[in-house]
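The data blocks that follow each hold one structure.
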Structure 1
Amino acid sequence: MPLLVASVAPLHKPSVSDSQPSEVFSRSLRRRRRDRAVPGYAGFSFLREHMLDGLLERLDGVKRDFRDVLDLGSFAGDFDLPGARIARLDAGFGFARAAGGVQADEDRLPFADASFDLVVSVGVLDQVNDVPGALALARRVLRPDGLFLAAFAGAGTLATLRACLREAETERPAARFHPQIDVRAGGDLLARAGFALPVSDIETLVVRYAGLPNLLRDLRGMAATNLLPDPAPLTRAALVHASAAFADRAEPDGRTPERFEIVYLTGWAPDASQPKPARPGSATASLADALKKRPD
């Protein structure tokens, strides 16, 4: 299941006193949205649960034990790994308290270098101001040959909602969607952050909704609505128009499909024991010779 990367305007106008002019998201608004989602989050956690399943499948393929783990963006603390000590961090006070963790942003980690042998991040990297910085910090808190696993909503997520809002606001479209990271950029970001053996892959999930209000309810419930500073409010007329456009896209049973794209990232903290690429010029056979046609 994919995670939602963007949505419509917030219910309350955010304070951006803790945001820098160059930052994409309002940090204070993000904290408030996460705190608002805490009481009913269990009813809206299906996307994160799907991401967790995908992450655990990837982790099952790693034949080693992890003793010290960081859950980076923990929500209520539903990630578990038997036998491991798990430190949890969330940007929202309510989720951090519920998980028994610390409150901090993913690009401002309070942990010492080389503290963990596994860092997992499920459903939050698409809402982080400094993603390259967050990845670099995740690598720094890993011990040599430590593993980083992440899942988040990537480019192409909420394509139907995006199209419907575009139709509803043709004259003066407002910025309502967060920048989105595609699978190729995800791999590049891992490499830039200094991870060895970087891998990125993508999974598509389609969820079918009886109406636009149901989709917007899910986005609010999982703290996945618009976090852009000072967004323009969505007018009632635009909402009505968008709802009609959403309904026009319904399948014969009356439900409209919405697409979510989950990007998975895997990388390792560098270590001398890891396989290295061959040195340029070290090949013992010529490609040209290998491609020559063999005689009959």
Structure 2
Amino acid sequence: MYRNEFDAIGTHWCIDLPATLDAQRVEFVMGKIRNRIEIFDKAYSRFRADSIVTAMSKKAGRYELPTDAVSMLVLYRKLYDLTGGFVTPLIGQALSDAGYDAAYSLKTKPMMAPKRWDDVMRVEGSVIDLLEPALLDFGAAGKGYLIDIVSDLIASEGIGSYCVDAGGDMRYRSDANAVLRVGLESPVSASQVIGVASVVNTSICGSAGNRRAWGAFNHILDPRSLSSPKHILAVWVVADSTLVADGLTTALMFVHPEALQPDFDFEYAIVYADLSLTHSKEFPGEFFQS
């Protein structure tokens, strides 16, 4: 496999493409991928001054996102409803005030709970009508959405086997149905794994508070208490879509799997603060004994 590594949207990417491709073909595909990531970043990043999201934080009105944003916006609304508002793109200002701001200051300011979805915005397709300025954050599922976009771009080039890994969240496809073994990082020691998942032609995402943490906070924020969940240390989700897998890892920080299972087909594993573990019956992984 050709391994292509680079940094983008604040995380490390590793894209594996078949060794049967010639170098010129790989360079062409990777150029298209980098261009598409830039389009994504310029639309959704709340960390850059020229993004659509930053413009939305300054002025109410109608904003049109890239047309393929529809699936992400539909997922966010569904997760918002299923979690009773715990998963919300309106968490952006609270995250910024907690210190996870455009400057990565990690300095906390006075924080306010986000307003209700319907009081702030209307969504139709890829168009958002903001009733008032709002700093949106698509971190709960945006990376998974971008992984799917990049993967679909690769597939559109006639490439059937690949692995797109962005910060440990990944979509894997193999024409030969070869199994990929993925280490499950310990939420208390980033240099260790607590198990291994075996995946093929699917997506796997994880969420834990140990990687992006400062003071009393991490990148996951309860919109009601304005605190970061501490009862769960790590979540992994396996699903056909990386968008869904990514979004569900955040949702499971707030609701039990049973609240999501009627609407989504997924497998999960959860590590709690006391280091106890629970997982779905068909989760494709094995965990090491302490």
Structure 3
Amino acid sequence: MPNTSRPRRSVLYMPGCRERALEKARGLPADGLILDLEDAVAIAEKEAARAMVAAAVRRRRFARREVIIRINGLDTPWGEADLAMAATAGPDAILVPKVESAAAVQAVAARLTTLGAPEQTTIWAMMETPLAMLNAPQIAASSPRLSCLVMGTNDLVNELQAEHTETRTPVLTALGLCLLAARAYGMAILDGVHNAIGDEAGLRTSCLQGRAMGFDGKTLIHPAQIAVTNEVFGPSETDLERARRTIKAFGVAEAAGRGVAVVDGKLVENLHVENAKRLLAQSKAIIEMHGDARA
């Protein structure tokens, strides 16, 4: 079963061809790092980037951060070699671009088994085309190795011949379809990137929308976006205090033979207790990863 309680508030794309960037990533407060061999790497640098990422992952110097390698598609000249490298380097996950079917995930899973990849190396799927949206349930159910769906909203907007808007109305249907599929099959799901690096207000709006919809976190294109994303997708002290009171109040009610409690004038049932426990577990995991729940 995929680990959906692991913090994934901020997952940062890092170009696999830039050694200084990979070194800098060790000190960033992102919950996850996607070491990218696909879009961020020019054709002339593909081979060098693969070797650079392999060395970085094998050194195991990213502490508790989740490390993901985004490979090139298996229909490209570099995809198979990327996959073979990632299978032996042992990242936490391998991100497969432009997944459009269950068969695509199953093919990668089969290759990982053949290559002897460790079981803990899971598959993440980029959801970035109209066909992927229509096939989201089948993709989410495709393989036990699949643990996370990642929205590729830039490619999706392009293929829809739509526009990027502040409200993201053109892609809300697609986001919802993938969220439904991810939650139906118990896996994590990450929102797409916010393209304007210096637009903190717009980033915050996008993060608030993503959190309200149910995303676990957001993929990022620049370290300057980490702080806002961590703040919005992480549990606040108010959230944690309410979670503790919810658990305590429900425990008292349950001991008295009642199936509901009242906290801040609102009914609390077991489902609210489960969510409260999830927030507390997330806070604990963040502290273990970064040393501070507010990081």
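Only the coordinates and a few stated rules stand behind these numbers; no lab work does. The structure presented is a predicted model; accordingly, all values stated were derived computationally and were not measured. Cβ atoms are built from the backbone, for glycine too; each structure is taken alone.
Computing semi-axes √(5λ) of the Cα gyration tensor in Å across structures 1, 2, 3 gives 36, 26, 18 for structure 1. A value of 14.9 was computed for mean count of other Cβ atoms within 10 Å over residues 31-38; which of 1, 2, 3 is the source structure? That value comes from structure 2.
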